[in-house]
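**Q** Next up, some structures in structure tokens.
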Structure P
Amino acid sequence: MREHRLEVADVFREHREEFLELWGHTVSSQQRKALRDIGVCRTAALGGHVEECDQCAHRLIAYNSCRNRHCPKCQSTARDQWLAERAKELLPVPYCHVVFTIPDQLAPLALQNQRVCYSLLFRAVSETLQQIAADTRHLGAKIGFLAVLHTWSQNLLHHPHVHCVVPAGGLSPDGFRWIPCRPKFFLPVRVLSRLFRGKLLALLRQAFAEGRLEFFGQLADLAEPARFHAWLRKSKRKEWVVYAKPPFGGPEHVLKYLARYTHRVAISSSRLLSLDNGRVTFRWRDSRHGSHTKSMTLDAVEFIRRFLLHILPSGFMKIRHFGFLANRNRSSALALCRQHLNAASPTGGPAAILTREQQSAVERRCPVCHVGVLRIVDWLSTDLILSHEQVHPPMAPVDSS
């Protein structure tokens, strides 16, 4: 049996009760569910199933997944299936990566009003990119893009920001041609930053006037209008961070980029170094000091508290499409783009530009013959697995959705 590698689930299992004793009165139902799900994911507590290769008849037993979207172990399969769909939508043009960040001052307000503030953040980002791109002084085109919300920094603190992956160009206003952006340049970041700042602050003022924001704890005083507007004015005097990389490669590079950002959670188990005497040590990248990789040690209860800051409200969509990639007109708009670019749809289906590992994850390839596909042929109850483990050593968990 292979040596067990430290996982986020280990921290949750060992220190869950200790955490709840200290912070249980502040934990939402979604956070409590994530704490429970991640702790039991791919263990006997969730039961299991038997998978069989449809070619060589090889069989294996796997524990069931929790399927919680915040679970570090449940993201790879979901990501690769999602990437297979996105591969069909990629255009043969360079792509740009643009990141919009809100200042630290606004982060506590967003944490107390996640559904409202994160939705407004998406709206401000969308309107900013589309307005500046449509301006003839910059690109003069209708663009389409994908946006992904992240709420964490490398040290697990609350740091809301939105990653956007954008084709480097767009359709002309009349839809009759494709307009590429300038080589090595997409849109001016200072212009983006200031428009984004103005739009999000205006949306927050509107939300306040409509009574959609709540204030408690350290922000309780902001419920008074004069104090709230004075507090917002402080953010208006600061420069907001918008970061844009120069246009990079085509579809293959874009898939690698998307794989890095779309289905990430606050921290992956691969970054964990140790769990000793109630303290968790993990790797992190210090972006404020040369992006050097360092180690950080936190009390296990504090580690869990920080992780749970990033549990999103139920049903909240953290990946959204805008412009000509919006769901309502994506197919027709992409067909028009390809017509102007003299390009056909990706040949061979989405698998043609997925890596071998991604294809295997999507199709659950047999690890023995590497040809057949694993199919579930039987389900195992929790009681059956537990009775099996009383006679035999525990089974090594198998990665399976």
Structure Q
Amino acid sequence: MATLTFSEARASVLSHVRDGRTLPSLETVSLEAAAGRVLAENVAADRDSPALSRSMRDGYAVRALDVPGELQIIGEVRAGQHFAGEIGPGQAVEIMTGAPVPAGADAIVMLEYTRGQNGRVVIDRRAEPSQNINPRGSEAVAGGVVLHEGKRLDYTDIAMLATFGRSTARVYRKPEAALIATGDEIVAINESPRDFQIRNSNVYSLAAQVKRAGGEPRLLPVARDTESHTREIIERGLEADLLLLSGGVSAGKYDVVERVFASLGAEFFFDRVLIQPGQPLVFGRVRGKFFFGLPGNPASTMVTFEVFARAAVELLSGQNETSLCMPFARLTAAFCHKPGLTRFLPARLSADGEQVTPVPWHGSSDVPALTRANAYLVAEADRSEYPEGDWIRVLPK
């Protein structure tokens, strides 16, 4: 199988999952539980927004052709009220932000530009028609779609649903991702490992990443380094919507994951990517379910999930689009690496997101270094040197 570049491998994941996914079933949740879920229907406005023209400033509602000039104040109106009369020539109504614009008015003059006394107001500057007025229906028109199916709902979308009278939302069920660590060296996190053993941390970090991507993690027992036991655990994992394995995908004698998937009739899309950490990465499909064989070192597992498997979880959640945010920041120190691989290395991104500093580490098993980092440097495969102050892409954690 051909070894893919980072960009080629990500494009392969997006293409295959989009084309081959089965959308999850639907459910209705309360508005309080809808944030972070993927909308399963289009939502239309039940009325114009705003429902009538309203003032954007505190001041006076006037006829634009009457100013500059001295006008008679015939009343006031505030948000939640309605002015019953109509503004005629030489008249004005004191108005508050959010209040309906009285009939006859076509402009709002800000309070700061007026002088009021004895029931009259003096305005020394011109006003343009529609000035400081939010017209009826300018934000949304009754019957118009305001939220589209396939969008993951954020807090602004919750406000939109509430604005148009939705107390519930029709959403896609969260996809379940089965998580399997592989290897005879792995013990439970509550055990005291011997020197040659390690605790099973990867399924817990993966579970956190799956939840953040909108999925539901299902932790399965460790698959030991035999084809029979690995097959047994994988069979259980195929009950889920997506299968994520950690370890067992290198070329060693006891790396049996690919052999087991092959025996199950799997279709492999790639099994190696030109990145570090995470070169021996497997992606495929078996029995209609997508699977990733992620490398077993913690940083490799975390990075390959974030740049590849996360997109699969999001698309299987019903999202129409998925993106990988990798903005640029300036290096605080010179950086160099051997070209040929796209490298994702731990780093500290400044609070303003403008500067980035590499974090010293000792390789893919160095979890303490990863916890000191809040981002990854993304070093391009075709560039070896980055001087201090140069721009480099970063992947925020």
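**Q** Given that Rg and Dmax of the Cα atoms in Å, derived from a single structure, equals 29.7, 95, which label among P, Q identifies that structure? Mind showing how you got there, number by number?
**A** On the way: P: 23.5, 73; Q: 29.7, 95.
The read-out was computed on structure Q.
**Q** Another question, if that's okay. Taking relative contact order in percent (Cα under 8 Å, 6 or more apart) for each of P, Q, which is largest? Intermediate results must be reported in sequence, preceding the final value.
**A** Details: P: 30; Q: 16.
Greatest value across P, Q: structure P.
**Q** Continuing with this model, one more query. Which of P, Q yields 62 for percent of Cα pairs over 23 Å apart, for residues 87-326 alone, as computed? If you can, show how the numbers build up before the last one.
**A** Numbers: P: 55; Q: 62.
It was calculated from structure Q.
**Q** Using mean count of other Cβ atoms within 10 Å over residues 215-222, single out the structure from P, Q with the greatest value. Each step should come with its number before you reach the end.
**A** Numbers: P: 12.9; Q: 19.0.
The maximum falls on structure Q.
**Q** Here is a follow-up. Upon calculation of helix-only ellipticity at 222 nm (-39500 (n - 2.57) for each DSSP H run of 4 or more, over all residues; to 500) from the atomic coordinates, which of the structures P, Q produces -11500?
**A** On the way: P: -11500; Q: -5000.
Label of the originating structure: P.
**Q** When distance in nm of label points 7 Å out along Cα→Cβ at positions 95 and 191 is compared over structures P, Q, which one is greatest?
**A** Details: P: 2.4; Q: 7.3.
If we compare distance in nm of label points 7 Å out along Cα→Cβ at positions 95 and 191 over P, Q, the biggest value is for Q.
**Q** Work out the source of 0.10 here, i.e. which of P, Q gives that when FRET efficiency 1/(1 + (r/R0)^6) of positions 7 and 103 (r between Cβ atoms, R0 = 41 Å, to 0.05) is computed.
**A** Working: P: 0.75; Q: 0.10.
Comparing all candidates, it corresponds to Q.
**Q** Sticking with this structure for a sec: Identify which of structures P, Q gives the largest calculated value of FRET efficiency 1/(1 + (r/R0)^6) of positions 199 and 279 (r between Cβ atoms, R0 = 35 Å, to 0.05). Mind showing how you got there, number by number?
**A** Numbers: P: 0.25; Q: 0.90.
By FRET efficiency 1/(1 + (r/R0)^6) of positions 199 and 279 (r between Cβ atoms, R0 = 35 Å, to 0.05), the leading structure of P, Q is Q.
Read-outs: derived from the displayed coordinates by stated rules, not from any lab. Because the structure is predicted, anything quoted here is derived from the model rather than measured. Cβ atoms are built from the backbone, for glycine too; each structure is taken alone.
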